[in-house]
1. Given a computed value of 4.6 for distance in nm of label points 7 Å out along Cα→Cβ at positions 11 and 291, which structure among I, II does it belong to?
2. For relative contact order in percent (Cα under 8 Å, 6 or more apart), which structure out of I, II has the highest calculated value?
3. Compute percent of Cα pairs over 16 Å apart, for residues 235-330 alone for each of I, II and report the one that scores greatest.
4. Work out Kirkwood radius over Cα pairs in Å for each of structures I, II, then name the structure with the largest result.
5. Out of I, II, which has the highest value for FRET efficiency 1/(1 + (r/R0)^6) of positions 35 and 267 (r between Cβ atoms, R0 = 30 Å, to 0.05)?
6. Which one of I, II has helix-only ellipticity at 222 nm (-39500 (n - 2.57) for each DSSP H run of 4 or more, over all residues; to 500), as calculated from the coordinates, equal to -9000?
7. 1.00 is what came out when FRET efficiency 1/(1 + (r/R0)^6) of positions 51 and 131 (r between Cβ atoms, R0 = 35 Å, to 0.05) was calculated for one structure; which of I, II is it?
Structure I
Amino acid sequence: MIDQAEPKLQELAAVLLQKHPFYKNYCSGSADFMSLPLMDKRMMNRHRELFVPAASDPDVVESYTSGSTGEPFRCLKTRSELMALSLAIQRKRMSWGLPLRYHSVLVGNSAGIHPKMLAKYAQEIVRTSPDMIQGRSSILAELVGHFQERRLAIPSNLRFVQSWGEHIYDSDRRVIEEAFGVPLVDYYGMEELWMIAFTNREGKLEVDQEHVYVEAVDPDNGHPVLPCEYGELVVTSLVLKHMPFVRYRTGDMGRLIRDEKKGSLTLELLPFRGSQIRLPGRVLSPSVLRYLDRFYKQLSEEIGMRQYQMVQEDYTSFRLRLVAAHLDEDKRREIGEKLALQLKQCLLVDKLDLQVEAVSQIPPHPISGKRHPFICLIGEPAMVSPHEEA
């Protein structure tokens, strides 16, 4: 069922079917929005000539993304579209006190790999006293450690810290907010569409309904899930017309919650992407692992766990990577035994091998730079595992 956005969506569907080459050629002629196919990066690349105008346009700006798939993808936006998307982001930031004239420091992914880069960003922050600091939450937490070790002064102008592109662990949130003395807000978006949702004053990710329409669908069959149920998030840009993104699969799992009184739509993201749990004869969405959240929260309190990553190595073998302050051999064995029992219940299997590994850091994905809480290595290139003891 389509909500109050229905008129805009039906109008969009009619325009696409009338004017856009792909939809004119590949749709049955129905102007119903929900009859439009689900799209993804691979499908759009496969039919690239039907999505991108042949003639070059000086008003069009190119950008590139590969995300976690490693498949290059060229995005096209007009300057007027970029302006509309930029203003939408700024309005959200200004709601958190960002002034019209502001200075920001973007902490790059290199800071999580090279200590010298972390020191360089810290020096820039101290020198420029920014109103906003941006970066992935795991790297921002490392930045906090650098500030504390060297007793650096916290910028007096700082209004908030913004994370993006990565699940925020509760432990990282506490460390960042306590050290900087400002809220940590979350930006959820993608290079293709830019902002999808931003943290509101209640601490929830609120969808930017003026510029984007979001659905939650069953990742296996593409059918809409019931209200408040978890599914794969599918997004439609209401701004981008030069290169439309309509019913575009994000690969992210989450659920949508509508507040009828406020007219707001918030989403709860699961810290899992498209990597599926593979078992003999069946495939499971990693969303089932949300039942282990309480166990991980307890680990955070007991052993000072900062990060974790569950890795499926084959059909019956899993490895839990932990970044923790206190993790000896006995505790590691205890965690493995308890978690193996809970994981068997989640996956409905009788046989399962689980190893617990202490690491100094969770390795970022070699392409996206993100630290995924679950990855499946079956049929995928092996990722390097850091075997240093934490």
Structure II
Amino acid sequence: MAAEVTAEAWAGVSALLDSYLRISAADQLVILYTAECRPPAAWILVAAQELGLSPVALAMRPMKDPGLASRLREALLPSVRLSNRVVILTLEKNSVSHFAVLQEAQDLLGDDRCDVVRVTNAGSELFSHAFNTTPGELSAYNASLYGRLRAARKVTIRTPRGTHLEIELDHERFTWTSNRGTLRKGSFLVLPAGELATYPARINGRLVADAAFNANIYTTLDSRLGARPVTVDIVEGQAVDFSCDDAQVAELIEMCWAVPHARRVGELGFGTNAGIDRLVPLNSHINERFPGVHIGFGEHNQPLQIVDYRCDVHFDLIATGGIVTLDDGSEIDLSRPADDGTPHPDGVNDEDIDGDCCALSFDQCRVLSLPA
């Protein structure tokens, strides 16, 4: 096997190709990878060759790569004259890049025969943890949770470590996003998958984030918070105070929240990937998909005409598990995603990233936090 892949990661590679990409021997696979993602690119290349494909692998730079469009077009030219399905797979560590280039490639081939899948946090941890649940299972979990939340106007969320949030939902005004790993023609799929999210019409209370943080900030800090939870007091949708015994994590939060609008609650999210059975140290979407509740501060997941601010920071604080009490008195155990047979609805957003998303550096955040 390629590049010292573990058995668990190799199983994740197989699941990616089979369950998520639905690869067949007749397909053309093009892999775009950043330098730090060479090992998983090599794993996928070997696995695809074992399935009888002749994949193409192209190196790329994250966010800015002036020559990528021409390199990708050249790689795709043989497929333009054919009618086979083409899958473009991007692998990045800390970013999701080149939306415009990928859109151009999909337009060249046609929505009906070109699928684009963008993978972030690509590495051994991703393939070992994030592909143990199929898109069908994730779709069922999200549909069931959405169906129950959609029927409620007010919910209370409590967790064993002390979270107590009172939340009002406005389903007519604010949209929901259901990231479930399902391919749809004409749209891009972002992985890892397993999240249901919206914007709370009103939120008050205390969040005790004892799982992890996930931010669009580049950091080498261990993101797990079990031994050093972050406690945040929220008043009318705004973080008014927080505490954390880890000085470095506290400094990171202070820096992020110095950016305009970064203390505002922009997202109420629920991780639904039951296949992720443990948290990882990486600042990653892997932990965000872990079963439980998370609150995203800063940038939101709504159209600008509905929520009228933009923020360069999005900082998720994730709690372990939790119980949601609906306004009819019934309860949902977030630690155990369930399938009650509810079909997944139409009209729900598939992805929470519909452009490019970078991991901002500390220096960029300091610049952003300066007064205008």
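Throughout, read-outs are computed from the coordinates displayed, never taken from laboratory work. Remember, predicted model here, so these are calculated numbers, not experimental data. Cβ atoms are built from the backbone, for glycine too; each structure is taken alone.
1. Details: I: 4.6; II: 1.7.
Structure I accounts for this read-out.
2. Working: I: 11; II: 18.
Max of relative contact order in percent (Cα under 8 Å, 6 or more apart): II.
3. I
4. Details: I: 22.7; II: 21.1.
Comparing I, II by Kirkwood radius over Cα pairs in Å, the maximum is at I.
5. Checked I, II; max of FRET efficiency 1/(1 + (r/R0)^6) of positions 35 and 267 (r between Cβ atoms, R0 = 30 Å, to 0.05) sits with I.
6. Working: I: -9000; II: -7000.
Answer by label: I.
7. Source structure: II.
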